[in-house]
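As structure tokens, here come the structures.
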Structure I
Amino acid sequence: MTNSEKILIIQTAFIGDAILTLPLLQKLKELNPESVIDVVSNPLTSEIFSASPYVNEVIVLDKRNEHRTMFSTYKFSKKIKERNYVKLFSPHRSFRTSLIVLLSDILETYGFDNSSFMHIYKYIIPYNYKAHEVQRNLDLIGFHYDDQSWKIIPEIKINLLVKEKVSKFILENNFDKNTLAIAPGSIWNTKQYPLEYYERIISELNKKGYKVVLIGGEKDKVVCNELALKKKDIISCAGNFSIIESIEFLKNVKLLISNDSAPTHMGMCADIPVLTLYCSTSYEFGFYPYNEKSSYLSYDDLFCKPCGIHGYDKCPISTFDCGYLLKPEVVISKIENMLND
């Protein structure tokens with residue numbers, strides 16, 4: 001690869017997937033410092049890639065609106081072709097992505113062997129189901145790593161306006177070094193640890209002198225407000241911050257407790273201790289927090305777990321044992337150990 005080559009990355013999946021693609025970008029730029037790297041993302045995650053110091057331009061693919069039809073995807077692909085990229089790497093594996101790869105007519109394309117229409121890629125990389133997502137992404141670009149060198153903290157740049165907004169919020173709410181964050185929401189209900197258990201955990205943390213703040217996106221406001229109403233001594237900032245603002249805010253808390261959802265990866269990006277609670281899914285899928293002092297908990301002695309890679313609106317067998325059998329006492333003990341480590 002020459003230093004002047006133009007490279008395209010396609011990643012239009014969820015927030016967590018986008019954050020876990022940042023190490024790929026970092027290593028790709030490190031190996032090819034003069035190359036220009038652009039990213040195709042969805043509207044929500046464009047903020048993440050725009051904050052990467054290794055990305056030249058973010059090209060938004062709006063699958064739900066502007067580019068929802070096959071014809072609009074065709075026109076999008078033709079615009080990509082006009083940019084004359086030399087290489088394309090696609091961590092994303094959907095049919096739409098494969099169609100874009102095919103129509104963009106890029107000379108060298110790299111995709112996983114579980115991608116839709118994988119044979120349209122010139123180079124097909126084995127998708128290692130037993131590895132972490134960061135490792136799989138590094139495999140895609142041919143970066144060789146050992147047991148520790150793959151654990152790359154995602155880098156983002158934070159502008160002054162974001163820092164000022166977060167600092168103002170912290171001052172107004174009197175947060176101090178004993179502030180902990182909890183992210184109780186999830187897109188999928190079976191990935192959401194029981195609210196009544198979170199309530200008991202918060203009570204114990206308050207008794208020990210810790211202040212708790214609830215975080216989440218706009219869609220998490222209902223669950224965060226429901227929990228905040230039950231406990232007068234906690235604050236919800238769900239919907240108050242963008243993704244990048246949330247990462248900056250998390251740099252100011254001592255620990256984040258999260259479901260298997262986007263905040264786990266935001267906390268890791270902030271490089272703070274994260275405790276991820278797995279209900280219907282599993283850490284073995286490769287999306288656990290890997291930075292120093294982070295950990296996870298999961299009740300695994302169940303015939304039905306995991307029931308799916310993403311989760312469901314409700315438990316398929318109507319027990320939700322994966323959540324209810326992970327007792328709050330176990331979580332509290334783990335939190336205490338992490339705080340005292």
Structure II
Amino acid sequence: MLQKKNLLSRKEVGEHMEDLFTGSVLIGLLASAIRLATPYLYAALGETFGQRSGVLNLGVDGMMLMGAFSGFYVVFKTGNLVGGVLLAALVGLIMGLAMAFISVTLNAEQGISGIGVYLFGLGMSDLLFQKLINNVQSVSGFPVVPIPVLSKIPFLGPILFTQNVMVYGAFLLVPISWFVLNKTTLGLKIRAVGENPEAADTLGVSVAKVRYFTVTLGGMLAGIAGASLSIALLNVFQFNLTNGLGFIAIALVYFGGWRPTWVLLGSLIFSFVNALQIWVQVVGLPISPDIAVMAPYVLTIVVLVLSAQRVRPPSALSKAFERLE
């Protein structure tokens with residue numbers, strides 16, 4: 001009887017697996033993966049700039065939470081989506097500026113400072129949520145904007161070209177980041193400061209200004225990443241909305257070897273795993289939801305272990321710099 005039951009369960013699993021890979025479900029799965037890569041990309045690309053200049057910012061998740069709440073609150077009160085993104089960017093920029101002041105001007109230990117910024121963002125976003133909204137509400141977020149002609153391409157159209165503007169913006173940011181870091185004078189300065197700040201300073205490059213710029217830029221993009229969650233993907237805000245996504249974004253920087261194109265690849269892998277665990281539950285595969293939800297975090301550990309053996313970080317990463325007069 002037990003053997004028969006086991007055979008039946010295998011048959012059911014096979015049927016569910018077939019359901020998971022039907023055309024419509026596969027399109028939905030891949031489109032979800034593209035959409036869910038949005039916050040990873042904004043946050044990880046911003047952190048890439050900061051780390052390439054030598055500053056490790058572990059406060060990304062807190063900046064995302066503050067950006068998520070700020071953007072959500074504006075949309076909740078006014079319905080202005082653009083205003084929500086702008087305020088989220090401003091709040092992220094201010095928090096990035098604070099992180100830059102702590103790590104660059106005060107030369108505080110970057111890891112501990114970043115955790116402090118994260119805890120501030122976690123606590124402050126929850127406090128503001130309780131005082132200003134108090135319960136979970138939903139808003140009308142960014143609508144889907146199909147790209148003319150391209151959205152009609154069979155299979156690829158619904159996946160790549162039927163998304164909202166926040167998704168398009170995140171993917172557009174990848175080639176822009178690559179170009180800035182590799183083909184501009186600014187990018188050369190950022191890389192020089194991250195590898196050898198003493199030599200860069202000798203050549204007249206202001207290490208402090210470069211690091212202030214990159215960390216502040218990273219904070220702004222983290223704020224936008226948070227807004228992409230609260231007003232473009234989930235359209236809600238609640239306590240700890242990011243659920244550690246900012247720390248995964250930091251892991252993606254290591255996985256990508258501080259290169260935007262590889263950060264994109266890592267973001268797509270993580271977002272696909274996230275989308276898969278959602279669709280596994282939708283289709284009804286007999287897999288524990290706890291195991292499915294745990295998958296992205298297990299993948300984070302694997303990525304960090306593999307990255308540690310594969311890539312070399314910027315030489316001055318997390319090291320304070322004091323200019324000798």
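Each reported figure results from applying straightforward, stated rules to the coordinates on display, with no laboratory input. In this text, all values refer to a predicted model and were calculated from it rather than measured experimentally.
Details
- Read-out helix-only ellipticity at 222 nm (-39500 (n - 2.57) for each DSSP H run of 4 or more, over all residues; to 500), computed value -24000, structure in I, II: II
- Rg and Dmax of the Cα atoms in Å from the coordinates reads 20.7, 61; which among I, II: I
- Label whose coordinates, when percent of Cα pairs over 18 Å apart, for residues 78-165 alone is calculated, return 66 (choices I, II): II
- Parent structure of the calculated result 35, given that relative contact order in percent (Cα under 8 Å, 6 or more apart) is the read-out and I, II the choices: II
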